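Below, each structure is written out as structure tokens.
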Structure 1
Amino acid sequence: MNLSFKLFPKEEGFLPYIYLANMCIPFYFLLQEPSNKQYPGLLLMLAFMIIYRQIFWSEKLVKYLLTSEIIITLIFAYFYNPMYLYIIFVFVYLFVRLPLKWMYVLCGLFTLSSIHLIYQEIFPDQLHLLLSFLPMLFGGGILPFIMRASLKYQELNEDLKRLIGEKEQLEESKKRMLADLSHDLKTPMTTIQGYSKALYEEFVEDEEQKKRYLKYIHDKSVRVTTLIDELFMFSKLETPDSQLNKEKKDLCEFYREVIVEYYQLFSEKKMELNIDIPTTKLIYEFDSKLLYRAISNLLENAAKYNPEQTTVFISLTKRANCIALEIGDDGTGIKDDLTNTLFDPFVRGDKSRKNDGGSGLGLAITKKIIEKHEGKIILDTKPVRGKTNFIIELPVKEV
């Protein structure tokens, strides 16, 4: 049995204790009261402290608890001494937890009741005491709104800092993207220029070597074309007004058709496919051309970047609020520190710029396609089975 007792939540720090310690002053004066007023007053003070503590543990009841605190404060002021209105400073900082409408109600209740009491107390013979009551009126009627405005300003300041940080990160991402793009374009173009110059100026006489040079030129030109095509696709998907060509189809059958096209590629590397796709129809509205691109990118990466005899896990599951398409493997794996950046343009699984034939845009394009379908893609580097698992979640929109 857990017998530990916490007065206030740990995350609140020492502030609640400091404010509650101020109750020592009214407690001292309460002890000077006659016994017929002292005992009820002590019970009220005990109720005040219990309610004060409960405010931190009952978020849904905060408006009723603070109303109770104000009522207890006014009882002390009306039936004991008006100076007990100073108790408002013990819990006034908690008013910022209230909805704005309730702040107006409670601050108005306290202010009007206090003005009525002060009027009865000082008018007409003791007007000189008015200054001593002004801090209480300020504390209960104006201070909560100043504190709320201060917190709002602090929140806006934090939001501004976050937006500035995101803008700087975006600018840095753009710079890196341009640098990577220029690198990926320059390398094959330099190769094409070198080999074509050698052929044009007839430095090569051997026919076999000429064919090899022509093949190099062809391969590099294909790489440049692929990179340009993928960059165009990525830019098009980033455009907010780009439209999807959606059709209602059997998603299970579509998924199987995409996998079949890559069966030969997996077979060549002696990879084992573990496929779990329902045999029943699952009608879904999607852009088949784009979704094909997204799934094929993941299948191609699974085949390209894993060693032979890797097991690839492919599944489709209908969940309560989404359809999950999973492609995982027990191959090389991906480092945890790449999970936040792997879907950025020109980021590779090993962070290298090696010439593996990829554009570095495949996963970025996949993510954009899934987001266009109002879904999301998740990378799980510690799945239940295997080492890597990509999960595409599409929102449920069955016919």
Structure 2
Amino acid sequence: MISISTLEVGGAQTFALKLASILSENSQTEVYFFVWNGDKVETQMLNTLLSKKVRYYDLNRFHLINYLGWKLNALEESSGKSPSIRQKMIGLLFKYIIWKHRVDVVHSFLYPSDLNCAKHLHSSVPLVVTEEGDYLLRMRKGEEIDEIVIGRVNSWVAVSEFAKRKLASYLALDPKRIKLIYNGLPFVPVKNEEQKDKDSFVVGMVARGHQSKGWEALILAFLGAKKRVQRQMKLVLVGEGTFLDQLAKTYGDQEGIVFTGYSSNPGLYIAGFDIGVLPSFFEGETFGISVLEYLSNGKPVIVTDWGGLPEVMQDGEHYAGYVVGFHDDGKPNIGEIEDAIVKMASDPEVYADLRRNIDKVISRFDWKLISAEYQETYQKLI
């Protein structure tokens, strides 16, 4: 069973859904997917990414029980108590599914799910936890991890060497207890010729709409590069959120800049990019799934020297793009991003060399390798 706290748009959620789907392709494996907070589910993403072979559960799917839970919570609140009955019902549903389907292993994503699994999962069922940045965020905020989680987890997985080092330090774990398994994606580039503007050099970005993903730095770098490049340029920004809405009001009238809003299938836009950018300074950036999506579609990248991002776009001496630094204030270096855009847009040989390196770089992230490593992890615990 794959367990996760929410299904809002994010790298951990995307990977969890795709991992469940790829595991379900094995005829000998039954896969179940459990979401603890069914009120925070991006339905379009769920329907797009989760295979029909996977059995999906959250309390909201059980309408009468869910309604009763809300009513009982309201009664608790009216009597001055903190509402807890519905959460207990979710825990009981989790236990019932484990029992009904005789689940052999639970694989959890995001700390709230890890904590709930540690509290409700019988000791006979192994628990695997993958760190996708949630623990890193809590570490940087000075928050402590409940000892019940540290004591209950049977196998820890980190998605990058960076995440492995940080997790070992934060939880005082022997690094040998943490297995490195990179995130992966099915490498089936989306062909969408209608989205590709063949007359323009298209710079693109896909991410959550958080300020710390570096959206504005990219916009400013693009505007600078546009003045220096002797060809048409376009910037395509794929994501949604209040911060992006504000940027759209400020920069939406600039020629060549397109704000697409949310897309449940960003590959349709990535197919039309010439390069993909993620100038992130997000505190929980352990991997950068969108960078892998760019590369799997054959697009060179620009990333900040932050978290696990450089690991994704390089393999030894082979680079599939540029790594840029930061200003003294901790924000992405706009000038370095601009220079990287100009180099790739202006020099066909540089661009071609970076594209040739992509196959060497992404071979580590093939789904066959990733799913095999997880299945090996599960088998060792059963």
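Throughout, read-outs are computed from the coordinates displayed, never taken from laboratory work. As the structure is a computational prediction, the values presented were derived from the model and not from experiment. Cβ atoms are built from the backbone, for glycine too; each structure is taken alone.
Computing P(r) over Cα pairs in 10 Å bins from 0, in percent gives 4, 15, 17, 13, 11, 12, 11, 9, 5, 2, 1, 0 for which of 1, 2? Spell out each step's value before the answer.
Values: 1: 4, 15, 17, 13, 11, 12, 11, 9, 5, 2, 1, 0; 2: 5, 22, 31, 24, 13, 5, 1, 0.
Considering all the candidates, the number was obtained from 1.
Of the structures labelled 1, 2, which one yields 10 when relative contact order in percent (Cα under 8 Å, 6 or more apart) is computed from its coordinates?
1
Kindly point out which one of 1, 2 the value 3.0 was derived from, the read-out being distance in nm of label points 7 Å out along Cα→Cβ at positions 17 and 281.
Going label by label, the one that fits is 2.
State the single structure among 1, 2 that was used to calculate helix-only ellipticity at 222 nm (-39500 (n - 2.57) for each DSSP H run of 4 or more, over all residues; to 500), giving -13000.
Numbers: 1: -19000; 2: -13000.
The structure behind it is 2.
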